[in-house]
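In the part that follows, the structures are each spelled out as structure tokens.
Here, each number is a calculation from the coordinates, and none is a lab measurement. Remember, predicted model here, so these are calculated numbers, not experimental data. Cβ atoms are built from the backbone, for glycine too; each structure is taken alone.
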Structure P
Amino acid sequence: MRGRLRAAALELYAERGYDRTTTAEVAALAGVTERTYFRHFPDKREVVFDGEAALQASMTAAVAGAPELSLLGVLRHAFSSLASHGEDERDAQAHQHRVITATPELRERAAAKTVHLTEAVTDALERRGTPRHLGSLAAACGIEVLSRARREWLDGSSRSFAALLSDAFDDLDLLVRGGAQDALPPAQGVEQPLHRH
């Protein structure tokens, strides 16, 4: 039922716009009453984000269960263990992403969800013994890596989400090691320093 309501909402929001669609219309398209709609979702927004709570629970459990690695290694292991989830739902997730991107109110809600997810990962790292000031920084970096891979995946990349996630973590590792400057092309009109051997 929740899946039917979510599919109906995304279809109507894409066709008519979020602001011009009512919960009664979503319920009707799903074949239920508006009262049934509100038994599952508190408002018009939350139907779009159905499944986020389960994702957060899975992510924090993966962090808790990761082996003893470096801080970013824990996040890489945890997030990668979940990378195959939803691989067969790219079209539906891309549709959801387009609806959110086109709707300011939904973009704001998505940003709040990202903050909550980052806090949940921070909490999970802290329970592993990571100082909170380090855990919050690592969690923010990890969530941004996850977001970058997801954007590329939803934009139609021919590569799997797992491969894109691995690439994004590789780039983060490069930044941490201070090697990112070596990967940049020489700036036009800027004299490059001489390297002495």
Structure Q
Amino acid sequence: MHISEGVLSLPVITIGYALTAAGVGIGLKQLKDEDIVKTAVFSAAFFIASLIHVPLGPSNVHLILNGLVGLLLGPVSFCAIFLALLLQAILFQFGGLTSLGVNTFNMAMPALLCYVIFFKLIKGNNLPLVIIGFLTGFISVLISALLLSISLILSGEHFTVSAKLIFIAHIPVMVTDGIITAIVLQFIKKVKPEILCV
């Protein structure tokens, strides 16, 4: 789901960096010393999950896990995702530095939305954890794919077909991310349940 260098228009790049800077700024204010290790672990999980990717036009299809990152880090997820994407851009040329702001926003904003929507459900035990996990993974990728498509379309009408293709190609990723997020949450509940009650 990385948008490559040279694809986005300057206004989209500018807006992406402005929104990401705001998100990272808020995340840094929320970051507590005792949460630095947890943030690093989930940033690494996000980094590793998206290493295996299949190129598709101006983007890639790969596992994302941004919903899991958002659910467990809240606003700090902007920092974790930004750092992972920055390292991927520098080390592996996934995405790029010009598209880093948009790529971060497209993945971190859905992560934050999933935190807002689903974290209270975990604390309140209103739904089974497996359902919350699946919905978190599915919806986060759904919104990310939608934001990616919008970013491409706003950069030029000639990206309309690619934007539609990329969205459709992410439907299996939505399901896979949902299943994996559900499994990981169940595992965390067994071995480190206090993470889910922060």
Note: mean projected area of the Cα convex hull in nm² at 15.5, derived from one of structures P, Q, originates from structure P
Mean count of other Cβ atoms within 10 Å over residues 6-13 gets 21.0 when computed on, of labels P, Q, structure P
For relative contact order in percent (Cα under 8 Å, 6 or more apart), structure among P, Q ranking highest is Q
Computing helix-only ellipticity at 222 nm (-39500 (n - 2.57) for each DSSP H run of 4 or more, over all residues; to 500) for each of P, Q, the value -21500 comes from structure P
The highest value of mean count of other Cβ atoms within 10 Å over residues 118-125 among the shown structures P, Q is in P
Distance in nm of label points 7 Å out along Cα→Cβ at positions 86 and 110 gets 1.1 when computed on, of labels P, Q, structure P
